[in-house]
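Next up, some structures in structure tokens.
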Structure 1
Amino acid sequence: MIEGKAMLVGDHVRLRPKRLEDALQDYQWRQDLELSELDAAVPLDEPFEEYQRGYAWELEHPARHRRRLSIETLDGRHVGNIAYFDIEEGSQEAQFGIMIGDRDYWGRGYGAEAVRLLLDYVFTQNELESVHLRTLEWNVRAQRCFGKCGFVPVGRLKEGYHGFIMMQVTRAQWSRLTEERSKLAPGPC
């Protein structure tokens, strides 16, 4: 688990543990109609003070089955959130989720880099064998991003009014992808 101030750092983003200062931005994103639609969720409708109390409690009492992180630019701008969850004791799989809430960072590779950073951490620092996610059928942009990061479609799910594409990446698939990328990476100058 990523503890305290430890971070995962890439070329453009870093993943760090959630902080109370993230609450207002997260609250605003959860109230946003478009972001809620992309998450197949209902926009948040509780007062900020109530949300913040729950947020603070969750930071002080982290759930053992979930790891939530903030995505920030290297200059410290909080642009989104990423998590792996439904980690059951003895299970070797987890569910995955990401949201880039700051629209200025959509379509610029920040989400893909965050996904790769967290998958690398999950598969090198944990005993998980697979990570799965679900994305709305019509969210082709997200599906492309996840595909670039090694996820492959494994099924479909209908839940209420929403249709989802189920995607998964295994430890073996991630290892092969990482090995292929390292062969393509330029060597030192």
Structure 2
Amino acid sequence: MTQKPTYHDKRSGFWRRHFEQAAEYEEFLEKEDQPHADRWRETESRLPDLTPEQVKRFKGYSRELYVLVYGGIWCSDCVRQGPMLKKIADAIGPQVRLRIIDRAASEELQDELRILGALRVPVVFLSEDFWEVGRFGDRLLNVYRAKATREIGVGPSAGVLSPKALAADMSEWIDIFERIMIMLRLSPPLRRLHGD
């Protein structure tokens, strides 16, 4: 019996294949239904810029990061989150490659990314060798709080599209990106590979 290596992700080929099928942000918006794409653009225009302190949190983590956004042009969660993810990825720099794959593109991917048994739209973070680092979403805590307030009368809510709510979502996504960048920088196999 052969022993598996300490660090291994047997799905790296799966993730690579789906990342390569995915479109870059602008390409995704251009090839989709324009009234829906316009909603993404409208969200872009309402997003706060990252503060210098937030941008500084990403400095010193020299690893490549692949971000696979799973979604649909019509999806309201994607309309809100897609532009945020793009803005953060752009602020970090060229070592972050963000792509979007349509939820209808692969039944195999649909099954892999189900949450609570349902078809949702999470974001998958991948290392440079296409090892999964983490999955987040399909909705962040701020959005679930608003939904809980509306549907069961529990929790505070400022809505999901108010400037305060968008800033809260941006902040939460910034924390997630920082977490992933630190994980990649501290990864023993990547430290050996990069000699640092």
Structure 3
Amino acid sequence: MLYLGFAAFALLFLGDWNDWRLKKNWLRHCFFMGVALFVISTVGLCIGHKPVMPAIFRILFGILALIFGALTLYTVLSVAWKTNKNDEKKVYTGEFYALCRHPGILYFIPLYLCLWLTCGFPVYAAVAFSALDLLLGVFEDKVVFPAFLDGYDQYKSEVPFLIPTRSSFQRFLCNKCKDETL
């Protein structure tokens, strides 16, 4: 199952490479296939491991894992769905993307910490997946998105990479950021 997670990241990188350089229509589905493989890998790696915490804490961290998992999937899938519906490639700055440029990473790392505490998710897999996700975010932020999304340089100057700031949190809380694009 670990290799399935690595294959998922390879598809995510390929999808970004395609958006940046190749521009092949048949490779546009790499992102969604990568996400699906990654979910399968994660579920598979959760099965059959010894839980780390007592039952009451497993329930608490299990609930947190569900929340972080839902936030991760929502942030990455909602913006991918919105940007794939049309060929305009404008920066999406609403919702969680007002907090930081890569909110999926922000929720991804605590998700795997909670999975480790809940079901004994292998630490080596959590560290490897988190490192690959961070590497993917840096690649997107430095190479892919500036070349491919209109307004990304302005977005970079206004919104932090990963750790929300006071101003980005205020932007997140405002009503007008729900479906904003630059």
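Miscellaneous remarks
- At a computed 29 (relative contact order in percent (Cα under 8 Å, 6 or more apart)), which of 1, 2, 3: 3
- Read-out distance in nm of label points 7 Å out along Cα→Cβ at positions 128 and 152, computed value 1.9, structure in 1, 2, 3: 1
- Structure (1, 2, 3) behind the derived value 29, 21, 13 of semi-axes √(5λ) of the Cα gyration tensor in Å: 3
- Origin of the value -20500, where helix-only ellipticity at 222 nm (-39500 (n - 2.57) for each DSSP H run of 4 or more, over all residues; to 500) was derived from one of 1, 2, 3: 3
Bear in mind that the values in this text are calculations on the coordinates, not laboratory data. All values reported here derive from a predicted model rather than from experimental measurement. Cβ atoms are built from the backbone, for glycine too; each structure is taken alone.
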